[in-house]
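Each structure below appears as C-alpha cells.
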Structure 1
Amino acid sequence: MKRKIRAFRCFLICVLLVPLLSGCWDRLDPENIAFVMAIGVDPGPRNDFLFTFALAGPKTTNGGIGGRSLNSSSDQNDSISVFTVEGSNIASAMTASQAFVARRLTFIHAKAFILGEDMARKGVIELMSEVVRNRQIRRTLDMITTRGSAQTYIRNIRPTTEQDINLWFELETDPNNMGAALPKKSRFHNFILDIESKGGGAVTILSAPRPDIRKGRSNLTYPREHASGDSRQLTIGDEYAGSIRRAGEVPVEFYGSAVYQGSKLAGFLNGSETKVLNMLRGQFLTTPWDFPDPADPQLNLTLNVSAQKQTRLEVQRNQDQIKATFHVSMEGDLMSVQTTANYTVPAETKKLERAIEQLMKQKSINLLQKTLHTWEVDCFYISNQLKSTFRTLQEWNDFDWKNHVKDTQFYVDISFKLRRHGDQVGPAIEGDQMK
C-alpha cells in the first residue's frame, strides 16, 4: 500500500513539473522583435490602403541608434525606420512586410494611429472594423488626423530632444504639456465609441507635417503693408497645425483637433476652438489663453485659464425640439498685459472679467453653430442626456437623433473670475509718464 502511495506521489509530481519543464519555445527574444510605434493609413490605388509603419530604431551599445553615432550629420532619421506597403487590410500588410523586415513585427507598443486627410474624408469604418479586432493594437493609442498624407507625415518625424520615438509621442500628446489646445479624449477607444453612437462626433488630435521647416524655407516676415505698428497682434490660438509661424525644431506640429461626422472627417478646429470644445465638454485643463485687451484691442493679454467648476450640461426636450444649456464657470490668472490699464483696481478687474466672459461666450456660440448646425455633429455628448427623456430604446431609435442635431437650440451661460494678477501690483509705466 505504501509503495502505491509513493508511486502515486511521484507520478503526481512528474505531472505537475511538465508545464515547468516545457520552456518558452513559443516566446520571442526582444532582440528578434521589431516594434511598430506609429501606424499611418492612406487610400490605396486599387480600392485598398497604403500602410506606413514607423519602427523604433535598434540601439547600439555605444549610445547610437541604428548603427550610427548620435553626432552623425546624416539627413536620415536614425531614431526610426519608415516604410510603406500596400494591402487590403492591416494584417495582410503586416504579413507582406515580413518579406523585407528581418525581425518579427508587432503592434503591442504602438503609440499612434495616424489617418491621412484623404483617408479620413473617404471614411474609416471599413478600416476600423478590422483594426478593432487586432489583439495587438491597444485601445490607448492616440488617434491623430494629419493634413496631407500619413506617409508624408511619418517621414517628417525627426525628434531632436528625444531619441526614443515612443517617449516623443507620449510627450507631444501629453495634456499636461499641451493643455486644452489638444482634445483630451482622443484615444482609439473613445474614437470607436463615438463613431458608433447615433449622431455622435469623434474627435482626434490634429497634426501636420512641415517640410518647409525641414528644408529651412520657413518665412517669418510679413509684407510691408502688414508690418506697421497699428496692425493687430497675432493670436496663436487661431492657428492650425501646419500653419504656426516658426522656424527650426521638429518639422511636425500638434495643434487643434479634427471632428468626424460618423466615420468621415467633417472639418478641423484650430487651437482656440479646441480650447472651447474642451471647456464645453467639461474636459478643460489649465492653459494659457490669449485675448484682445479691452483697453486696446490691437494688443493681446494672456490669462492662465482653468475650470472653476465642472461644466454642467442641461438638456430639455419638448416633443422633437431639443434645447441644450451649457453652464460654464472659469477662472484665470493674469500672466501678460502690454497696455497701461491697471487691472489690479477692482473697477478695471470687473471690466476685464466681463470682457472675457463675452469673448468666451461668443467663441462658444460660434463653435456650437459650426459643429451642430453646419457639420451636424454632436461632439458635446448631448445625446447621453437626451436618451433619458425617452421611455424605451425603440423610441430613442425611432427619434433618429442624427437628423435632429442641426435643429438643436443651445444656450451658453459663462462666468469668469480673475484670481490673481501676478507679482506686479500695477501696470509697467515709464518714469517720465508716471503721475
Structure 2
Amino acid sequence: MLSGYLPEIYMGLSSLLVHKLRSGLTMLGMIFGVGAVVAMLAITAGVEKEMISYIDLLGVNNIIIEAKEAVDRNELQARRQVSPGLTFRDFRAIAENVPGIEALTPRKRFKPGKVLPKTAQDPPLLIGVDPNYLQINSLKVVEGRFFNDTDNANSATVCVLGESAKVNLLGYENAVGKYVKMNDVWLQVVGVLAQQATADSDVEGLEVVNRNNLVIAPLNTVMRRFEDNNSYLKDEIDGIYIKVRQNNDSVETANVVSAILSATHKDAGDFTVTVPAGLLEQRRRTQSIFSIVMICIAGISLLVGGIGIMNIMLATVLERTREIGIRRAIGARQADIVRQFLTEAVLISILGGLIGIAFGFTLSKVIAAAAGWSTVVTTSSIAVAFGVSVGIGLLFGIYPAVQAAKLDPIEAIRYE
C-alpha cells in the first residue's frame, strides 16, 4: 500500500529539502504540541504508577490513625487540658463500635538509642504491635514465624526483623534464634519478613516507614520494657492500623472512626485519620487538573502547527501552480493532485511529530528531575502522539490539496 505513495513521498521530501528553513519553522508548532502531549502522558502515567505503589504499600483497604506528637512540654500540657491523646480506650471504642472492620492493632514505636550488633547503616526502628499487624499489611514471613497472641500476652522478648534490618544486623545467614539488643533489652529473633516495597517520600503528609528496616516486637513487650528521651511527649499509643472488610467502604468507615475520636478528643486536633484509597482519588483529581492545563497548552500548539501547515501548503500550491497545470495536462487526475499535496502536508506533520516525541520524552525527564516526579513513557502514549500528528496533517492539509486539484489546467500553465 505504501509503495503506491512512493512518488508522492519522494516529491514531498524533495520540496521540504528545498525549503529547509520554511519547513523547519512550520514544524515548530507540531514539535511543541506533540512534545507537550508526550510529556503530559508520561507524567500522568508516572504519577499514577507511583501513587498506586504507595497505596499498595499502605493498604488499599486500610485506615491509618496517627497521633500528633507534641513539640514540647507546653504544647503537651495545652493538649492534655482537652484531650488524653491517643489511648487504648480509643482503640477499644473503635473495635467495639465501628462496623465492617476485619482486623486492627494499636502501635507503639521507638527509635532505640543503642543497637547491637552495631550497624553502619541507619539503625532500625522498633515498633510494638499485635499479631494482627501481619494480616493488616499483607506481610509474608520468609524465615521462622511471626509472634503470636501468647507472646504478646506474656510480653515475650521476641521480635521479627524486616529484610534490611536482618541483613544490616545479622548478615545473610539464617537469623532465627539469634539475638539483637535494643537499648538494654535483648530480643530473640523468631522470624524475618520478605522484602517490602518502599516509598521515597511521605504520602500527602503521612510518614511512610521503611518496613524493611523494622524490628517488630509484641506490643506489650514494647510498652513494658522500652522508653526513649521523648517518651513523656508521646501518647499512650502513637498509632492504630485498621483493615476494613473487602465489601465495606473504607472512606465511610474512616468517617465513623473520625467522629468517635473527635468526640473523645474534644476536637483537639491531636490525631490524623488517613485513608489510602481516598488519597488515590484526591491525587487523581489533582492530576486531572494538571492534565487539563497540559491538554489546553498542547491543543493550542497543535492548532498553531496545523494552521502553519495549511498556510505553507497554500503558499506551496501558489508557487507550483505551473507544475500542477503541466501534471494535469499530461494526464494527472484531480485525485492525484490531492494525494500529492496531502502527502506533503502529512510528511511535515509526521516529521514534526517524530521530533516532538523525542522532545516530549526529554521534557518529561527534565520535569521529573526538577520536580522529583516519576515519569513513564509508554508505547500507547507514543502511538497517541504519532496518531495526533498524522491527524493534524490530514485535517489541515486537505483544504490546500483540494484547492490545488481545482485549478484549471490551462490557466495554471499560463500562470507566471
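What follows is calculated from the coordinates using simple rules that are stated; it is not laboratory data. A quick note: this is a predicted structure, and the numbers were derived from the prediction, not measured. Cβ atoms are built from the backbone, for glycine too; each structure is taken alone.
Odds and ends about this structure:
- Relative contact order in percent (Cα under 8 Å, 6 or more apart) - structure with the largest value, from 1, 2: 2
- Looking across 1, 2, the calculation of mean count of other Cβ atoms within 10 Å over residues 112-119 that yields 23.0 traces back to 1.
- Which entry (1, 2) yields the derived value 21.6 for mean count of other Cβ atoms within 10 Å over residues 40-47: 2
- Origin of the value -1.30, where log10 I(q)/I(0) by the Debye sum over Cα atoms at q = 0.14 Å⁻¹ was derived from one of 1, 2: 1
- Read-out distance in nm of label points 7 Å out along Cα→Cβ at positions 48 and 264, computed value 4.0, structure in 1, 2: 2
- Identity of the structure behind -19000 (criterion: helix-only ellipticity at 222 nm (-39500 (n - 2.57) for each DSSP H run of 4 or more, over all residues; to 500), calculated), options 1, 2: 2
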